[in-house]
Every structure is written in structure tokens, then in C-alpha cells.
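Input: structures, listed below.
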Structure I
Amino acid sequence: MNPRLIVFFKVALCLFTLPVLGQDKEGVEIIREEGQLRITIDGAPFSAYHFKNTPRPYLYPLLGPKQLHMTRHWPMKDMPNEEHDHPHHRSLWFAFGSINGVDFWSEGSKAGKTIHEDFITVQSGKKVGVIKSSNQWVTLEGKKICSDVRTIRIYRTGTEERMLDFEITLRASEGDLTFGDTKEGMMSLRLAETMRVKGKVAQGHIRNSEGVLDGATWGKRAKWCDYYGPVDGHIVGAAMFDHPTNPRYPTWWHVRDYGLFGANPFGLHDFEGKPAGSGDLKVSAGESITFTYRIILHEGDTAQAKVAEKFEAFIKEKKSDPVGGR
């Protein structure tokens, strides 16, 4: 046989027997890169944890079922048909508008920052990947207000559904802390434009555990809230679960018809019209406060995704495992 043909057939055989990229990977992999941790599930991209040169750490993008982008791209990327409001709405993040009177929610000229200090754990796994880090909350002038340890667990569900737990313990390391009475916070998402309830391309809906719908969900207490709508022609949703161990469970929801989706137990003045300061909560020096949430990116609407049943499974699971360890 012609030597050139032999070489050709050998190359072709190699090409046909090469594994498809990511096909042989199983589980959650967390890859360290400059300024971020890149996260894949079964070899497919899921998200990245951004912790460097940012007002606060955040997860972006969030890829849900069918690898659909579930959160708004801006301000990380400038994409068509996206509103450029609220530049501090960075995909998935944790922040609050008044801690000892300092604004840690916005990115205004006087706002404080949450600064990544160190990683305690970065661990890939067949069933769960773990990111555990320590962070400092500082004023514009660099004064430290408090510290936190946060743990993010990303699960391999075995389906196209994506699931993560976010647990954060804030410690009054520098003296007493007061979480002020404001709607601006806390555990938050900014969803894709087509998932919004109102807007130029909006086709979404909101439903909470009490059966309240759409814009009426704002400022209401509920055990969970679900925000769903079309992305690239497919109905998908993001459900957030409040845990019974969280302060003031069930939480109030700072969930807006323009795509903001937040759980906030402190904004009683804004949510219920009570006297200013009614929602204040104090943490004494040396003590701490912990919040635990689960976020599920699912296919279909609330009923199709069985959100209520999944919430019940979540709280039963956490009773035997209060910190969500695996």
C-alpha cells in the first residue's frame, strides 16, 4: 500500500477514536484561574466564581438546563436587548444595603466593598464541588466592618437541572453590627431579560410558596420563590429556598418584575410600611449570624419543576445536616 495512504488511515483512525470533549468527565470540577474559579458539571460549563478586582465576589454566568444563560450578562458583558440599569446586579451575589450604616449593596461613590481574603477549601467531586472562602467587609476608606466565611456547594444532579447551596456566616469581628432596615439585599439574582415579568422582551412570571403571583410577590413573606420564563424558546426557572434556621424565617422577598430576585429579612419599613428601623437586627461583638439558601435552575414552570416538593426535601435534608456538608 502507498505509504501516504497508510499514514492517512492511521490519522483517521485516531480522530474517530478520540473521546468527545467532556464526555468522559463525571462530577463537579472547579478549576483555578486568574481572578476566578471556573466550574463545570460533567464536563459542561456551569459558572465561574469571580473574586478579584470586583466590589464583591459573584457567580457569572449561570448556565441552566440546555446550557441556557439564566442571568443577565450586563455589566459583565454588553449584549443586545439588555437594560443597563443597576450595575451592581451581578448575576448571583450576596450583599446588603446597610451594615452599621454602610452601603454594601450598591457600587456608588460611598459604597463599601466585600474583599476576598483567602480560599479555605476548593474541592471538586463526583457528587458535589465546594468553594469555601473568607472575606472582609470594608468601607470606602478601608475600615473593616465585619468578616464572613461563605460556602458554596455545587451539585451534580444527574439531570439538566442545576443546584447550589449558598451558606454565609457573618461575624461581628470588629464590634457590634446592626443590619439596618432597608429593602436593598441580600441573597440575590438578576435574571435573563426574557424571564422578566415586565419589559421590552419580558415573558416571565413569579410565584411564591403562598401562591402569590408576579409583581404582588414583592415585599411578601414566603418560604420559597420561583421566577420562570423563556430563554431561547425554552421555559426555565430559578427557584430560591429560605431555610428555617435563617433569621426571621420565612423571609421577605425583594423580588422585582424587572428581573431582580432577592431574599431579605430586614426591610420591614419598605415592605410593610412599618416605622423606620423596625427591621433592624443587632449582632453583638464577637458573635455571628448565618444564612443558608438553595438555588435550583430548572426546566418548566413552578408546577412542572415540582418546586414545592423540592423545598420539602431541602429542609428535611438540612435537619440532619445543618451546614449542608457531604
Structure II
Amino acid sequence: MSVDQLDTVALGPYLEAHIEGFSGLRSAKKFAGGQSNPTFLLSADSGQYVLRRKPPGELLKSAHAVDREFRVISALANSDVPVARGYHLCEDDDVIGSMFYVMSYVDGRIFWDPTLPESSIEERAAIYDEMNRVLAALHCVDIGAGGLSDFGRPGNYFERQVSRWTKQYLAAETKTIEPMNELIRWLPANLPADDGQIALVHGDYRLDNMIFHPVESRILAIVDWELSTLGHPYADLAYQCMQWRLPNTGISKGLADIDRRALGIPTEAGYVETYCQRTGREGITDWTFCLAFSFFRLASIVQGVLKRSLDGNASSTSATQIGKMTRPLAQAAIDLIEEKTQ
């Protein structure tokens, strides 16, 4: 059975036995978006649900952690961070061929283009402010009260992450990309000192991982928590702020070539300042490193997408095109570093 299909004959009875009130599974349709964990809309007599699974086949170590996703959305259920309701985690690969979990279906708007062409100036400003508000709320979550004290390893977050994504990239490498090799040398040599800041971080905090209210500028759910962990809050902030530095062409959907003021979209500096006000910070240190690391990390992720495509178990038909972003993302980081040192 392909990555786009589920064995509904086996799945239906299983869900009826493990989710209270679930009955009459009729169909499972794969969502078009998503590059990592295949995601399906389940339609049943009892309503609609969403299923996220690990892709079948050989996978990179520590990737596709749907069990971590389920744990974190369950922990955030009563917090100020909007999430879908987690119903059930299945760790038995025999049911549909890989681990999966089921959560509530959240009906709302997903924006794929950060320029928000369908929105007014006022709504754009409100949407960006809402993203900022929720990010600040996420980084203020009481980790201990949420039962997440062991959700990440101790020590320098950036040091661990540089090591992890270097290994992930090298495991997925398909050809030599010199800007990536430069970053693999530069990042460990320029690690910021561990300042002790630790928060629950999403790991992929961006516009299209948010479901907004159908008519209000309010987030109903943050989705795709696969990369969440305990880490440095600046990593999430810098990862989102890459959007301001990416072009809005082809696969890349960024704000670099856009007249942001005319659209009502804040500047990167303004967005960072608002975040700092909400979280009680006076400013961000080591911002160049945080951004360069974010570009490197995203480049490693898309290289993994390309590798899965070549191996035949990619979650999206656009995986090969997305994989071509590895070099330009790495080069953007190198350009940023060189600009800072000039």
C-alpha cells in the first residue's frame, strides 16, 4: 500500500475500540501539504478526525517522531497555546504499517503565502501580531506543570542541534554542497555561550503550520509538532524570521522582495521587538548565529525530503523540487555571516 493510502479495513475497527465515540470510518484522504509525516482526513459517522503517521520504509534515526507530537499537544491541551485535541497514539506498527496518532479536525483557514494576498492591510497586521502572541505564549509555558521537564536533553541547545542536523544532513547527502560544508565548519566554531534560557520550542513555527479561525485573525491550532523539544526560544524566533529573508518565488514563499510596509506586514526588527516586549526581554543576542543556524537546519530538513523522494517514500509529490532548496538556503546563511563580518 502506498504512502498516500491507509488500510481503512483494519483501521476502522481499531479506532472504534480505542477512541470513545468513534464509529463508522468511511474514508481516509491524504492532505496535499506536509513533507514529513503523511497526514489524513478521516471521515466517519461520528465526525471528522485527523491522523498523522510515520511514513513507511527505512527512515532517518530520530525523525518522524509522531509520539512526541502526540505527547506535546496533549500537554498543551489546557494552556494558552491553541492545539488540536489528541485522541489516541498507536505505537503498534501492525495496524496500518507504522506508528500513528489521531487528533481532532480543526476547521479553519491555512495561509500558504506569507504576503496574505487574500487579506486586507488590517487583517495582515492582525495575523502577524497573533503569530507573535502565540509564539510568546509558547515560550512562556510552564514546562514542569505540563509534564514536559524531560522533553529535551540538558546542556547547550544550539550545540546539540548543530550536531544533530549535521548528522541528519550527512545521512541524507546526495552530492557535495560546499556552502553546507562551510556551515558544518563555521557553526560549531561560533556557538554562543549557553545563557540558560530554556523553553518549549515548536521547531517549525511558520504561517502554514497554523490554522486560523474562518473569519477572525485568531489561531485555532498550531500543528506539526514533530520537531518540538525543550530548547532555546531564539531558535523558534529566528526560524520564523527567515521568512523575511527568503524570496517569494517558486517553492520559496518569503518576504524578501516584498513591500512589507504597503501590505501592513511588520519588519523583522519590529516583529522581534514585539516578541521581546511580550516575553520581558530587552533584546536578542547572537542574532546572526541564530539566523545562520536556522538556514542550516532548514537546509538539512529539505535535504532529508529529497533523500526520501529518491528512496521512494516521500510524503509529497513536490519533494524533489523542495530538495533543490538545500544549496540556496545554505548560501543565504553564508551570505549573512559574510555580511556581518564585513
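Where a number appears in this text, it was derived from the coordinates with a stated rule and is not lab data. Note that the structure is predicted; figures quoted are calculated from it, not measured. Cβ atoms are built from the backbone, for glycine too; each structure is taken alone.
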Output 30, 61, 9, 0 (P(r) over Cα pairs in 20 Å bins from 0, in percent, calculated) maps, among I, II, to structure II
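Comparing structures I, II by relative contact order in percent (Cα under 8 Å, 6 or more apart), which one has the largest value? Mind dumping the intermediate values first?
Numbers: I: 15; II: 19.
By relative contact order in percent (Cα under 8 Å, 6 or more apart), the leading structure of I, II is II.
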Read-out helix-only ellipticity at 222 nm (-39500 (n - 2.57) for each DSSP H run of 4 or more, over all residues; to 500), computed value -13000, structure in I, II
II
Value 3.2 of distance in nm of label points 7 Å out along Cα→Cβ at positions 182 and 270 was derived from the coordinates of, among I, II, structure II
Structure responsible for 0.45, with FRET efficiency 1/(1 + (r/R0)^6) of positions 118 and 142 (r between Cβ atoms, R0 = 35 Å, to 0.05) calculated and labels I, II on offer
II
Can you tell which of I, II yields 0.85 when FRET efficiency 1/(1 + (r/R0)^6) of positions 190 and 310 (r between Cβ atoms, R0 = 30 Å, to 0.05) is derived from it?
I
